[in-house]
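These are the structures, in structure tokens.
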Structure 1
């Protein structure tokens, strides 16, 4: 059973999604409590690979209010977070990102059992005329349904 926590709807409009992967994410105890409360945003987030590991940059997790250590911590709400993927998946992603000039975008965050999973997709940026075509087709579908 999957419980959706956050979704990046903007990614489907801005990018053409090619391949998707499911990854775990490394969080601290306070961060997971905050995510369970629904305080996660992946809207302006992107992924990158560094030293054979995959990371998520600019994801926002609100600081947990009932934390004992809250006053001692720096503001780490937008820190880089490590994604847990198999080494062969990371190698495939790295090869595609480097050779085809694509980007890594998170599309969903959800709980699978008690584990937080992030669905990431390899994506190609859409041109302005592609976005216009998407808008036209969406409008046409709305008119046909009514």
Structure 2
């Protein structure tokens, strides 16, 4: 289904709003993340805040992927777990970033649905490792697509 110019602009505005939302969650996560794993494990407020921020960031990234698929009018099967693969297939993101986004979505699913025990060390490493860089790389890819929308 082809989008009208008005629909495309509306979707672009929603996408820009979602980018700001994710950037805000990322800033908050960075501001309150614990310095070390022991603090992360012991300070339940910080731990839960970090988990929730990761959840919200991952959910927002999936939303962005779907918005970009719609803006580019790419046909796909509406499964959110496949949205990053669709962006990869259409040369919007690279394979490395696609894998990192899938991993973040997987971590989000574990946190949100409590599939067994949450690996505190894994979450801590993610929030103190490449998460910020990876999220920003994805946001830059999204912004690049938005530049094409008139």
Structure 3
């Protein structure tokens, strides 16, 4: 990872980790799931409000975890709002590939702007144990969207 991206990675993680966006329990959530990363003890609950045509009208989370886990949850809740469940699944798949080094996550498509924002989190690929921290909220969001109560990184 080049030095500029590494600095941005650290800055974004610190900002979202200390001041997470959408850290709340919305009263009108239509689904929720509890996520657990047993390797480092991260535990999150993701809340979604699904509207017409499975559009994510609201996304929020509560819980505790390492700075990477909290930062990723904060970014994820911002990015999936207004997306359909299918679009959120596609973002999750491409984000996971970005974090594991399988894919750079860029391309000329409707998700390009969101993937560019998430690219800063791709620095976790240098620390394979931290990929699970970065993807916990995404696994949990996916579980919630499909009516599952629990998600794990295992």
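None of the figures in this text is laboratory data; all of them are computed from the coordinates on show. Since we're looking at a predicted model, the values are computed, not measured. Cβ atoms are built from the backbone, for glycine too; each structure is taken alone.
Key figures for this structure:
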quantity: Read-out log10 I(q)/I(0) by the Debye sum over Cα atoms at q = 0.11, 0.13, 0.17, 0.19 Å⁻¹, computed value -0.36, -0.51, -0.91, -1.15, structure in 1, 2, 3; calculated: 3
quantity: Distance in nm of label points 7 Å out along Cα→Cβ at positions 87 and 111 - structure with the largest value, from 1, 2, 3; calculated: 1
quantity: Read-out helix-only ellipticity at 222 nm (-39500 (n - 2.57) for each DSSP H run of 4 or more, over all residues; to 500), computed value -9500, structure in 1, 2, 3; calculated: 1
quantity: P(r) over Cα pairs in 10 Å bins from 0, in percent, for residues 15-54 alone from the coordinates reads 24, 42, 29, 5; which among 1, 2, 3; calculated: 3
